[in-house]
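Multiple structures follow.
Derivation of every value follows stated rules applied to the coordinates shown; laboratory data play no part. The model shown is predicted, which means the values in this text are computed figures rather than measured ones.
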Structure 1
Amino acid sequence: MSVLNFPRIYLGGHMFWSPPTANNNDMFPLYDASKMRLNWRFLEYYGINPANASSKLMPWVIAPQVLLEAPTYVTQVPGNVSQNPSVMIPGEWNLFGDNACGTVNYTPADPTIPATASIITGGELPGGGYVSQDPLINQTYNLLGNPFGSDAPTPARFVDVSPWQNTFTALYFDRLVLGDAQCGLTLKREHRMLDRFLNFNWATLGGLIYVTTTWQTCFPKENLSWALGNSQLLQNLQQQMEQQKAKGLMFRFSTYLTCYDMNGIFNDQPPIITHTVDSKILANVQAMYQKGLDNVGSIFFNPAYSRTAGTLGLWFDDEFPTAPAGRRLVPADPVQLQKDGVNFKSMTLGVISAQVHDDTLSLDLLNGFPSYSLDPKAKIPVAAKFDAGSYQLGIRQGEQFTPLAGFGYDDYQQAAFDKRSGILDLPLSAEAQKQLQSGALELQQQGATPVQAATQQMWTAEVVESASFIDVGDSKTLQIMVQYDGLPAPAGTVLTVAEYNNAYMMCTTDYYLAFSNPADFTLFLEDPDNPANNTPNLPQFVGTPSLTRQLSEGTGRRLTAVHPAGPTTDMKAVSYQQYLPTPGSVALSPSLAFANPVQGQGTLKDEPKGNVQFSTTQITTDANGVALLTVKAVAPGFPTLRFFVHEDKQPPQIPFSFKLMQTYTDFLAPLRVLPQEPEIQQAFVDAWNQVYKQQNAGQLIWESFIYPFILQPFFYMYPIMNKYMPLNSLARIEGAVDQLIVLISKEYQEESTLAMPITRDMPQSRRAVLELWAQALVKRNYPPIPLSMSDFPQG
């Protein structure tokens, strides 16, 4: 089923990504995202505090900083020192980003630069057979945001659920539009997207440009608006959706070959180079940022750009709406990659989905084989696939492997990938179809000694409501869709659920089990002479397998290589409790409380203070393979839920820690818990009641409370707002107060691409203060009457 079924519509082109990079800085803990405040303890090291921030903070944010001159707790974090010295601007590569994303259609003024188009590239007939001629083909497609006050299109938005994680990004949009009003299709959003199978192992091929991720969303029938025109592709899709009794349509795409500093090539923004340590070039970046801060007319964007390929197909019952369902192959042993006939590196493959329909076995290779830039000097990177050899796909029964279908480099090289958006259709004999049901799928690289390149992940579990935002004190019930061998799990299948967290406010790091007691353990091993050698420690409970230590070169968007860690003889052990008091730490205490908790206890190997008390819960699937999990938010943070299936009805071993590099094949659900601050509501009431009789009460409550306690961090972290609604200007906000009330609403936070702040980190308590301020004071011209807690909406 899914997009692997016939018929299909193929799409391809480029996407842009424009995040505000000061707030998700990889290397400096500038923003305390758990508390939604600037990290003043960190900034104090540089002489910046709330009293002088208006004159000192942004100059520091846009100035080159030497990483090795940062506080020790910053350089201690494993992976944070990748070169010596490392110089970077804390505002990074896109200071004025607005979280916008979408497809690219652009023709440069420079005739030497090729035009970029994101278009429908082809399709597939209901019985198979490629379609290259149709009125829909070569028309554009777009992901668009919510309208506001007009029909003018707005961009989709993407939000990192956690500023210090790169593995969980949510994509918010209003609609997907193919073609135009005469020949096209508009698909209204039902489910936002979350990146899947983001494989940081491929970054070790040489950087983020090699990393690929998959996105998916589905649209119910009632959310579709057809303009069939004379398009047989659209007619086939509409007819087959009805004939095959599909729920609606599925859109799945990948983004890959991501590149930076492409202004003037993919857009008309001023050219800039930010990825450098050259002092003259960085001084130019600083000057350009300063101009944008001084004058909104000089604000500019510097998005990242990715190649993209996708497919629109049918969506059926029992299929995950936001992740590929069905049979899934995950990487096993590494295979040799070749580039231009020369061995390059050994690397594991990516995640591959498989589906049999009629006499065809279809493989989704969107994330299967890594790509590289054919010519690193080209203005627009041209993609090519590494040659990873030839393969047999078959079934494994014990020690016996039975091949059923084969393919080679010609079948997955770039031209084939582009033609069918990464889908490979292989013919199957009737006998092969029968055999496929008798064992687990396996992919072997052919050669003198075959390599087990990928094996079937028999169980999968995906959470429909991943990336949800919850306020402390609120509860949320999540739906977990569980499958076995590509079909809904049997009723009564049991899963254990555990909460994990990250220990640092910077970098992209490994995961640790949330625990409730003051346990201690070695968090990392430090090389006092060279912090570039610092390595994470990943302790495990007695009786569970240990993990090998690894040394990374770079971190986050700068990750380029991972090696086995060297000897630890001269290394200094730094414990969790030692690091916890620093301004760079994140507590590993629980952010969630499970309904029906199961209390657990374990002892960490070789850790004298490693007695850990933690909580899990067990959930059970219904007849549709769906389990429900209810959690209550108890503390602000960025918990990641991990799901463990009870295979053969045996309870699983719960690891205390696991590696970042394995997250792309795990069953994880990120959540964000926002703080609840009832004291801030009382403090606002008290502050107003002290000044309400004064002539300038409006200005006084702004200066003493609204700006410093609520809007200030957003003013500094999102300078793009200066262009539309400067968050430090009372007059501008008063003039747009009705708009403000709408954009900060809880309803907009949940789904809208226009929500303020776009990163959705507005606790309900601060929202309540803003709403009361706007409604009871600003809109009524600051009446000289006192407020009370009863003026806040109750319930």
Structure 2
Amino acid sequence: MTVVAFAEKNKAAEEIAKILSSGSYSRTNIEGASAYKFKRNGEDWIITGLAGHIMGYDYPTEYNRWNEVDPGILLDVDPQKFVTKENLANAVEKLSKNAHLIILACDYDREGENIGFEAKELAERVSTAPIKRARYSSFSKSEIEKAFDHPGEPDTNLAMAAETRQILDLKMGAAFTRYVTLSVREKAYTKEVLSIGPCQTPTCGFVYEREKSIREFKPKDFWKILADFDTKEGEKLTAEKEKSEKGNENPNDDAGGKTKAKRTKKNESETEFQGTHRTGQITEKEKADDIFKRIKGEKKAVVDKKTVKEQSLAPPVPLNTTEFLKRASSFLNISPEKALEIAEQLYLSGLTSYPRTETNMYAPDFEFLPILSELTKNPSYSKTIEQLIRETAGKVVPKNGTKDAKDHPPIYPIRGATQPDVEKLVNLPGAYPVYDLICRHFIANLMPSAIFEKTKLDIKIKEEIFDVTGSMKKSSGWLSIYDYETKKDKMLPPMEEGDILFVQKIQNMASKTAPPKKLMESELLTLMDKNGIGTKATAPTHIETNKKRGYFETAGKTISILDTGYMLMESLDTAVPIVIRPEIRSQVENLIQQVEDGKMTMNEALLSGTALIKKMYGDLTANKDRLVQKLAGSIKSEAAESDKKNYVGVCPVCANALRLITTDKGRFIGCVGYPDCSQTYPVPKTGALTILRSKKCQKGGIAVIDVGKKYNWAVGVGPCFNCDQKDECDPPETAGICPKCKDGQMVMVRLSDSRFLSCSKKCGHTQSLPKAGRLTILDEKCPICGWNLFRNKENEKEAEDFCANRRCRAIGLKNEQQKSNSN
């Protein structure tokens, strides 16, 4: 008889076989899947990896025809479970037939337990052998041997919690996605599927909310009073004051001055610093001006109060998955999905522990010293570890967090390895930096706090108080190994209460409040964790799904929402905001957790969860018109904006796009939101129309259009040649004073087939210009007549600069004659 084991992945299966067989195993193939055979304690063993889920939920085929099935019906239909990987399912059944013991050895979390239960369901079809569960958090020899020597019972609640999530996610995702997509297609042509997901959409909602706050931000004015101080010059003032107070008692005895002089032997950068008026940001200009007026021109300040305190910075608590992903993003600029993939491979290679855990505290019996001893194999850590063990006499104590999820310990290193060792085992970019982060975090957690000396000064100019703070690191503590969080010193020159300072400069600085910064991936993970969106294992997937859908993208460490994502979130926010908010999803996650904890059955959770989804679906259908109007308009607007020739601008009524529309009966500018929005504008009946995107109408016209290269037309206003502000919108190109009336300016007139100069006062004087070439008016003046010079560039010819004034030569001759007569 044979012991059969099922691991979650092929690499895990081989690693387990290697440990349990002490390296004496052979590879075989079962239904196209790799399996590993060996003997142990006189029994035949065989273990294979399942490559993740081999079964999944979906609707019966008759419900998959989108145009024939009301999406709402899907909420009352029970999805069915199907085999999704036939070869692996066949392998499970084939191996189970001859087994006398079956061990489920997938990752110990919801999804891993559920994958094991898929194998259990298939095995029970062909076998009555007992089925046990091996639980482990790392591929250390001792932990694997213990897990397989003493397997426990499978956790039904844990597996059913994952199953509950799968079914509820499918129901909401399928019904909402179909309803929104089909509704929008009734009014706007689009091939895109507008995907709505129970976790995906609230995740995008966080990014949308931040982007919305940035776009809607209106800066406010504020003022800050800043003062620049100098202790060196202040000591001179102190010496002069002391000398004056002593009078002529002993002019050669200036001990105070000598004492102070000893403290001035510093360069300027060490004696100068800046303070901020205690009021900070002042929102009333009059108040700021009043404070500034009272101290303007003052050259002396006094140190009124000095406070020095020691502050300690505690080491970071042990790493759970969320914190690991946040730090990998912030410190290493590695996306959550990629970081989790790397951590998974480090775990499968036996370098680190299981990376999916909510626990951030070590058990009381956790053995730190063997791991620290392992890590000394890497020279980057050895000196720090030796010093730590020496200073603690080997009794290291962790700085624990508060969460114990009872599943796995925090993420920690298992084996010490150098960079070449890690890269040989895990062939992924970023593998060593992630391993290094996990190792340094583990060591830092066991080290003492960093100590800083914080100095706070109250400095008075007259009666106005300025605040100054400084900081100096006295003991590096854990920061010596954890160089990701460097704390820079802010040094202050030595000062005591009563010292006089020289005031170099006082400024009344006007500024504006800044908009919120774009969301960072680490912030998004925090928001998801805080609001119960997804789990430690699924959070990176929800972020990546939004990227793949084209809803948002990452640039460095920040996230930027894309037009499609903003359009979808904005439309949902307008019609059914509850869909993009995290509250409902948090309630669903709570139901799933109750299944895991055994407080609720799977069927009870499905009924409650479906009721929540139905409520949201009711809100969605009730607000269909608002949703579709917004979404369809946005889709049409996006298409219109890509048509640069006909796109005009934004409709002031509904904020959709305006475009030039041509029909058999004529042409006009209309809103793409029609028929919901019927806003239109007339345009001239004849003449080629070109949108002048660089020009803005001073009277609020939607856009300025060139009509046949003869005149301009402001959309919503009319022809520009009748406008009293035409010169402001389109400043004339002037050459110089009209030589005939001496009052007007000679203005260049450009027509489709000619160009010439004409007097702005319409005295009748005109002058021709070259017909060919690119003609521009220069800032440089003609030295003879004072007109602006012209430059003309014809194809395959050098540019020519010239004066266009026909009377310029005559003026020049007259000036020469006057000079000659004066001589």
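Supply the structure label, taken from 1, 2, corresponding to Kirkwood radius over Cα pairs in Å with the calculated value 34.7. The read-out was computed on structure 2. Given 15 as the derived value for relative contact order in percent (Cα under 8 Å, 6 or more apart), which of the supplied structures 1, 2 does it correspond to? This figure was derived from 1. Hey, helix-only ellipticity at 222 nm (-39500 (n - 2.57) for each DSSP H run of 4 or more, over all residues; to 500) derived from one of 1, 2 reads -4000; which structure? Going label by label, the one that fits is 1.
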